[in-house]
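All of the numbers you see were taken from the coordinates with simple rules; none came from a lab. Not measured: the values here are computed from a predicted model. Cβ atoms are built from the backbone, for glycine too; each structure is taken alone.
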Structure 1
Amino acid sequence: MSTLELTSHPLCPFNQRLIITLLMKGLKRNQDFSVKYIDLANIPDRFKTISPKGEMPVLKTDETYLFKTNPINEYLNEYGSGNLHSENTIEKAQERYWVEYSGTILNKLRDLFTAKDRSVFNRDVEALFDLLQPVENHLDEHSNYWRNQHYTLVDGAFLPAFTLIFHFKYFKNHAAWTRFPKTLFWANSLLKTRFYRDSICPNFDEEFNHFFELTNSSFKEFTE
């Protein structure tokens, strides 16, 4: 089995997704794989050589470097034993759709975290919760995981979004959650797992403050 190394910036939700996949596969952080974090304000020349376009995350194997989250995630699912996709081909295709759909939520969160205009921010908050409606429609009552009692790549794809949403009281306590009881139950179930605890970067709050300064964001002002 090869040695795996992930590289990205500390708050990258797509990197967190890959870490979660590795953890779900039973691999241990700092033993079976390692994670290197890069300061976006001071990207090393070595990384620029590896990823000239600045693409993150990057997975290093013994043989090569892999780019783009979804292909890396599929590779990791086939790495070692176990399968986090359904064996049913239709269900597998549907799960891949939802993995991709989670990216639309992450993109909307990026818009919110880099917001500079209050009216646009308020509109994007509404859009964020609207994106949860298809998720709510799909989930069963009291589902701990996407496929009821089994972890899937869909759980790993949505957990980074829930990590970001529930880190901030503004989102966590938002009145809109009354519209999404099943999604709220699912999110809280995932946030209690070790996959959440072991996948986030150290100094999460400090990294966010650094990010807000770096992007000149008004997010904190809009959510106070």
Structure 2
Amino acid sequence: MFFDSDDTMRPPHCSRVIDTARSNPQLAIIGWDVDMHLADGSTRRGRFARTSHWTNIFHGGFATQRWCARTELVRKVGAWNPAAMIWNDIELGTRLLNAGGEIACIEGEPSVDVYHTSDSISAQPWLQRLQRMDATAAIIENELPPEKRHWADYKRIIAAGEALRCAPKEPGVEAAARAMYGRALSRAGTFSRRMALRLAFNHIRRFPRGATAILSFFK
């Protein structure tokens, strides 16, 4: 298991995972849902990806604290990629899903809590974030099945729109975000994908949620 500084486990968590692993030795990966406590005081359920690249990429389904895997599998896929300076859990999750193997999810009330704060030790300036997101999206794009590789550009335009909403005055952010959006739009191979990118980008610039739902109609 891998946990970040803002993740905590409740007392029964380790025993639940160990019991599941012992009773199901054929499993390659065991996951679980988590409770995410947001900075505004609300709580939202974070879902484990199970077998879905979409859930991994757009809903953090392989977020660091939502799974464990057998050591030999993590080593086989190459473990953490130091070139992925952000979204490294999504990138590793992509390779784990590609590797196959049986996956199970521990059902029931979550036993892991994630606390979102405004002063996270992993926070980065938005311009740096955009540069690193673009680079990691390129890595993920090469790892996805060919019919899903355009999802990397979906991820890029969400990042670009978020940057314009969250840090429009930060030096260099507007130019970098619009350039990322423009490159993604130029690679859209069909009219429907270009429309999806425009709709999602203009939505996420104004509202924090809903862009992924728009894009889900254009998978």
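A few comments on the model shown:
- At a computed 2.1 (distance in nm of label points 7 Å out along Cα→Cβ at positions 53 and 133), which of 1, 2: 2
- Structure responsible for 20, with relative contact order in percent (Cα under 8 Å, 6 or more apart) calculated and labels 1, 2 on offer: 2
- Among 1, 2, structure where FRET efficiency 1/(1 + (r/R0)^6) of positions 37 and 77 (r between Cβ atoms, R0 = 25 Å, to 0.05) as derived comes to 0.60: 1
- Structure from which 2.3 was derived, distance in nm of label points 7 Å out along Cα→Cβ at positions 93 and 117, options 1, 2: 2
- Rg and Dmax of the Cα atoms in Å, for residues 45-156 alone from the coordinates reads 14.3, 40; which among 1, 2: 2
- Value 1.5, calculated as distance in nm of label points 7 Å out along Cα→Cβ at positions 61 and 85, assigned to which of 1, 2: 1
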